[in-house]
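Multiple structures follow.
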Structure 1
Amino acid sequence: MGDLVMTEWMQMVNQFGFPLILSIYLLLRYEKKIERIEKVMDRLEDEWKEVK
């Protein structure tokens, strides 16, 4: 992370508290993973329809 980004994170931690910032960070990370899982499930559903 760049210095500016780290400074912004530190300001948010000071203003909002560590638990809130950690929760937001984890939600953003897991959102990407959930989107990938949804895409895989959609492809699997399409392939399953072709098999039937």
Structure 2
Amino acid sequence: MAREDRPGQQQLVGYVVSAAGQVADPIEMRRKLAEQLPDYMVRQRLWSLMSCH
């Protein structure tokens, strides 16, 4: 998803929802994604969101 934190500066980011009781480690997630995906598909930023359940 494209995110614009500053006017005119868009970047692609990923959003992660962890399983109940788990905490997402963005560095570890990027490493694991990089093992399986091409570089252009691994987002520079991953945002952790809380589950609604």
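Read-outs: derived from the displayed coordinates by stated rules, not from any lab. Nothing here was measured: the structure is a model prediction, and the numbers come from that model.
General observations
- In this comparison of 1, 2, the computed figure 56, 22, 8 for Cα extents along the principal axes in Å is attributed to 1.
- Answer label among 1, 2 for the case where helix-only ellipticity at 222 nm (-39500 (n - 2.57) for each DSSP H run of 4 or more, over all residues; to 500), calculated from the coordinates, equals -32500: 1
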